[in-house]
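Next up: the structures, one after another.
Nothing in this text is a laboratory measurement; each read-out follows from the coordinates by a stated rule. This is a predicted model, so every value here is computed, not measured. Cβ atoms are built from the backbone, for glycine too; each structure is taken alone.
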Structure I
Amino acid sequence: MQETETSEGIIIYGGATCYYCVAAKQLLDRKGVPYVEIKVDATEGMREEMERRSRRRTLPQIFIGGLHIGGFDDMTALDRAGKLDPLLEPFKKQAASNG
């Protein structure tokens with residue numbers, strides 16, 4: 001996992017026909033946290049931004065609070081290890097206070 005220059009919400013860099021992107025969004029939906037999806041194939045320059053921030057080329061690339069956690073496999077590994085929920089907790093509270 002890699003810290004990035006900003007401390008934002010949850011961001012998924014994905015693509016229109018990416019199965020693992022859909023699976024990542026479904027997992028976050030089940031966890032009850034809001035996220036922003038950036039479709040790298042729909043917006044010019046977004047793939048380059050994703051590659052610069054993540055140093056990876058595959059989809060999806062997931063950031064939680066500015067922390068690059070990797071792709072869907074990395075996120076599910078964190079979930080199985082019990083390490084994903086603590087990362088998501090601040091965003092659950094934020095969603096509850098905004099709702």
Structure II
Amino acid sequence: MLRFNDDLFTAMYPTLDLHGETRFTMIHPLEVFINDNIRLQKEYIVIVHGRSGGVLKEEVHKYLKKDRRVVNFYVGFYNPGCTVVKLKLDNYKK
């Protein structure tokens with residue numbers, strides 16, 4: 001399990017930047033990104049949603065709470081404009 005100190009290494013995780021997206025257009029890229037990283041067996045991913053307003057962050061977190069492929073997630077300790085996500089890899093069948 002990641003601790004807040006491990007956030008220094010989020011640069012090595014696959015990253016999806018949602019800047020410029022709206023609450024409606026961010027769903028498809030997020031779904032595709034999660035699917036691709038499960039296929040690639042990447043356990044941790046980073047979603048960059050930005051800090052201003054919090055609308056994208058709120059929508060991303062709503063989506064992640066409902067997604068059964070997500071084990072847990074948290075806002076980055078050193079960068080509150082991103083969310084670190086742990087994916088469930090055991091259900092993936094090649």
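Out of I, II, choose the structure whose coordinates give relative contact order in percent (Cα under 8 Å, 6 or more apart) equal to 32 when calculated. Let's see the in-between values first.
Numbers: I: 35; II: 32.
This figure was derived from II.
Here helix-only ellipticity at 222 nm (-39500 (n - 2.57) for each DSSP H run of 4 or more, over all residues; to 500) has been calculated and equals -8500, so which of I, II was it run on? Answer by label: II. To test your reading of the models, identify which of I, II gives 1.9 for distance in nm of label points 7 Å out along Cα→Cβ at positions 19 and 83 when calculated. Answer for the origin of the read-out: II.
Going by distance in nm of label points 7 Å out along Cα→Cβ at positions 43 and 59, which of structures I, II comes out largest?
Values: I: 1.4; II: 3.1.
For this comparison of distance in nm of label points 7 Å out along Cα→Cβ at positions 43 and 59, the top structure is II.
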